[in-house]
Structure P
Amino acid sequence: MSNHILIENKLKNFKKKIFINSDKSLSIRAILLASQAVGVSKIYNLLESEDVLNSIKAIKKLGIKILKKNNFYEIYGEGLNGFKPKNNITINAGNSGTFGRLILSSLVKNETNVRLIGDKSLSKRDFFRVIKPLREFGTKIESKKNLLPIIIKGTKFLRPIDYIEKIGSAQCKSAVMIAALNTPGITKIKAKKSRNHTELFFKYLKIPVTLKKEKKFDIIKIRGLRQYSAFNYEIPGDISSASFFIALTVLSESSELTIKNVNINNTRLGVFKILKMMNANIKILNKKKYKGELIGDISVKSSKNLKSIKCPVEFNTTAIDEFLIIFLIASKAKGISIFKNLQELKKKESDRLKIGSNILKLIGVKNQITNGKNIKIWGNQNLRLNGKYEIKDYMKDHRVMAMTTIAALTLGGTWKIHDKNSINTSFPDFIKILRNLGAKIAD
């Protein structure tokens, strides 16, 4: 079977309710935290994407028993520092920056050499942002140019640290938090606001953590060496995955969609807030709390009168994975949209700022990148496509594949999109759900 898709027709109007795949961030955190709990944890609705399945393989290789049952996974936790890897073992994080960075922090007290590798894309991503604080804890880490492969050897003589996270990276913050679990004393973190899944998980597990919110930073304190018990957890839908179907509906004609049981954590709602500013017809229904996280249904309708915005930079960290789809919607908004300080997009699976700009140019949307981190997009409410478009050479970035698929189904034209299997890293049901909505997608 080919590794590309062909789309020759726009999606016709639809009115449906759907479920999307589970939250990847929570799935990976649930696996890691369950592996260090005492007892058997049950994780329901775990995302079975390549990134998560690679995480399970790696944890098993570190000596943790994991069994798949009918509708849940059992993870037999061995407690803090309970991994039992063979010396010089190699584990593979695949494409997952989240797992790659967080597994390093879980190994800070393990005294055997563990080698971490990843795929071609992950091997080009910067790991210094977690290597530096983990070395401060006392861990020995070897790496050329702060890239994979990395060899880590922990120590039983860990020391707590004071850490300042300036980027707004939940991965970096979470790496320090997880390392602090095995460290005596109190680790202090001053972190630029970002996703707070790890903080909420720690609170749910009754790990000694205190949180103080300031205007631009959060102050987090963790008392280490406090063992926690196994737990049961059901993973909700992923708002990053939902964003593609939000855009699909916003840009389609005479359509309505309800996306059920989505994680609507406020630190992930940047895409929702930005699209509301752009006059998208979306709202959240049936809100409820689940073990610290906020869950709800997202209702979205076709939106004809989209308007341009000057996007507030404070939304950047809460929408960092959704900007490609936001750029696509801006291409059909009235006026010039401006997005600033997006340098972090250059450090994702691909350079999403440059690739996003190139795709917009390919479909005739004027845009300009300035200072390597800002982008202006001249929207066209009457944008319609009838040419032929081919998408390739994008580092197999799943979000590029998904964004261009949505463009093809809403703007028209004939599209050949390569590396269709890249979507399996985070959203394996993407094409299946689109076909259920009536999309004609040929392999």
Structure Q
Amino acid sequence: MSKTTISEASALDNEETGSLYETARQQFSRAATVMELDDSVRSILEQPKNEVIVNFPVRMDDGRHLMFRGYRIQHNNILGPYKGGMRYHPDVNLDEVKALAAWMTFKSALAGIPFGGGKGGISCRPWELSSEEQMRLTRRFTHSLGTNIGPDYDIPAPDVGTNAQHMVWMMDTYLNSVNAHDRNRGRAVVTGKTLTCGGSEGRDKATGQGVCFAVEFWAQARGLTVSNLTIAIQGFGNVGCFAARIASAMGAKVVAIQDHTGAVANPSGIDVEALKAHSDKTGGLGGFDAADDIDAEAFWATECDAMIPAAIENQLTSARARRLQTKVVVEGANGPTTIRAEQVLKERDIEIIPDILANGGGVIVSFFEWIQNRNCERWEVKLIDRRLRRMMMRSWALVTEAAEQHDCDSRTAAYIVALQRLQDAYAERGIFP
């Protein structure tokens, strides 16, 4: 066996449980090869510009001080300030955050907005921390990051395990560390804030809204409407819940939902609002009267038109890909599909709407929030939805065109659109000195 074959076999053995950054690198490399990306640009984009790691103590409610490790990875800022979420989860690590930061670079570039890519987080179990402990954790983390974030430099947002309240704490801590004359402008240091503290209408539903727009564009391209579709959704957090709500409002039939607490199905359609009320009351999906409890793995075999993985990365493995009974996978989460699973989907002629296109609504509306903060404006949600749809439709058209031009899959096409914009910026600006 040649060295190349050994390396390829090793990558296949490890990809579904191994390096998430390797998954991101392979996706990037495939597109870079197809479009013949300039070697200098390719080498720049293969690694993040900055990797910030901070270790800091936080006082617990019982008086103890515990040490936490936080990350902020700044992948690229040739198109604008670094942009990306802050994740609180025990699985947060350098490899994961590097991958997520890279995806943000390509997602922003594909959307055509003046942001780069970054990502951060803390390795912790937020559900085991009180509100006061989470506040102290967030404030101390923000203080430790210091000038590594800023409204013109690096702009965090909510992600898994964080929400608008965390962003308000982060903003307030940052504002109390800058000159008093800069404090109003400094509100734009984070997006995804509460409306009271400078957030944007529509930001909470933006990612789920964007996912539903992607489903709509896919359906239209095939002579269908969303109201004709059956949908299954993995994840019932912010993205999954809003995707389910919005899809239902558009007339789609949500036939199965799964999260970390269990899975439920109803071929006649799930009442999403009733399920949300049940989940809020009981802490899980199981036991919902208007749907059947199903096995978590059986969920992946749900017969549907569109499967939306909207939880965390690496959920759609090759084994699960073989069980799917769907026409299209719409990636509501970042990196939900492993490399091997994608190969299985291709063999089975199941389409993929890639994450950097499908879930781009979050960063686009974050951009809208940033503009509103900078201009001291407040936009109505109808305007935001209209502008979001227009921008995502433009991206969809460019990806479709690139796929036809290069005779490639949609993920590779989406990367090509993003990489072309990045390459053009480097060609016009040059590399200093």
Structure R
Amino acid sequence: MNLEQAVQYLDSFINYEKETDQAYPEAFKLDRMRAFLKELGNPQNAFDSIIVAGSKGKGSTCQFLSSILRMENLKVGLYTSPHLVDVRERIQVNGLLINEIRFVDQLTKFKKALEEYSWRKNPPTYFEMLTALAFCHFKEMKVQVAVLEVGLGGLYDSTNVAPAKVAGLTAISLEHTDKLGKTVSKIAVQKCGIIKGREIVVSSSQAPEVVHVIEDACENREAELVRIGKDIRIQERNFGENFQRFDVRTPWGSFYDLEINLRGSHQMENAAVAVGLAKALERKARIQISEEAIRQGLMDARWPGRLERVMDRPRIILDGAHNVDSIQKMLQAVKRHFHYSDLIVVFACSDDKDAQGMLKELENELNCLILTQSSQARALPAKKMEAPEDGGKEVFVEPVIKDAITKAKSIAEPDDLIVITGSLYLVAEARQLLLGGI
């Protein structure tokens, strides 16, 4: 196989990131994943793991954490999802994507293993294939620590087969209610499925009903709970358009005048969770995490498509906010970091998202709204979205993303700000277009 054929082969497996009618948790039982990994030699046992679940911020937290660990001269694997442009973005070692040759070789080995009749009857999913590929690559590359971002939920996620020494829980909110539960408490139960017993659990600040679930899970599984706001304290210093500075006090030491380049006050909390996880790993794996590694790792961390500034004239920000809470956080960050006259929003989302809820949050802040849609199968058609009721807002419908961006740029004055948001699929396509020079 070449790279194109390998990607086509991977795409032939059912992809629940693009499907909405799967039975949960029946479609996500871990027995199949464990059996597949056993056939591959249980590569997930070849390195120490940290697993991170949550509704928001887990990707940023994983980026911060892997960057910190790399600064300690550790060989670090990073597994995240989804990707923006290239599926290989999901699997990295020391900041480098898995190369084409290794990607193809691993999938060729998988194809041979899956030719057996038993696997043809019950093949892995797209996400299980990628998770197994990540574990095999990490083992082959002799990774010392793997940072694993949970895909969906936690309890039944394929990443949860890894014997993690440390677990992280970022902010938990309503999401995937058709699969994870109709209440935040029920969703929290699924997220807490990553707590297996006797590890250190570092949690973001959470709603009271979530805190109770996490505390019970940790107590029942003899895990040590460390919470932002209680055991880990954050003190903001100052911020600008491209930076934030703050202090973090943890049970394992205090760190002053830390700096990150990711925007939004919520990113300070994600960074603090990453610091806590790094120091927790220090205790569980007996490795040293220096203050300098923490300082430099946080400063060097990047996370494309999350409040990312991709153009200056006009100023264009990309943010993959995909639920009401994420839109609120995005708006807070935009107002915090940028000064502008009018806010022009290009919006699209998937058909299983709360489009009206997100648009309601946006309508009080924007001056102009351009509705569009991504090219993925689950995209909500732009013409089916209901525009804000406020008659004073300019609203345009441009189903083609390129046309939507062109419209936004034609409207924008020098002091205006364009934000492209509502879906990572939208952000991925817009990013390619903008960096390609449209």
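Quick rundown of the values:
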quantity: helix-only ellipticity at 222 nm (-39500 (n - 2.57) for each DSSP H run of 4 or more, over all residues; to 500) derived as -14500 - corresponding label from P, Q, R; calculated: Q
quantity: Structure with the greatest value (metric mean count of other Cβ atoms within 10 Å over residues 56-63, set P, Q, R); calculated: R
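No value in this document is a laboratory result; all are computed from the given coordinates. A quick note: this is a predicted structure, and the numbers were derived from the prediction, not measured. Cβ atoms are built from the backbone, for glycine too; each structure is taken alone.
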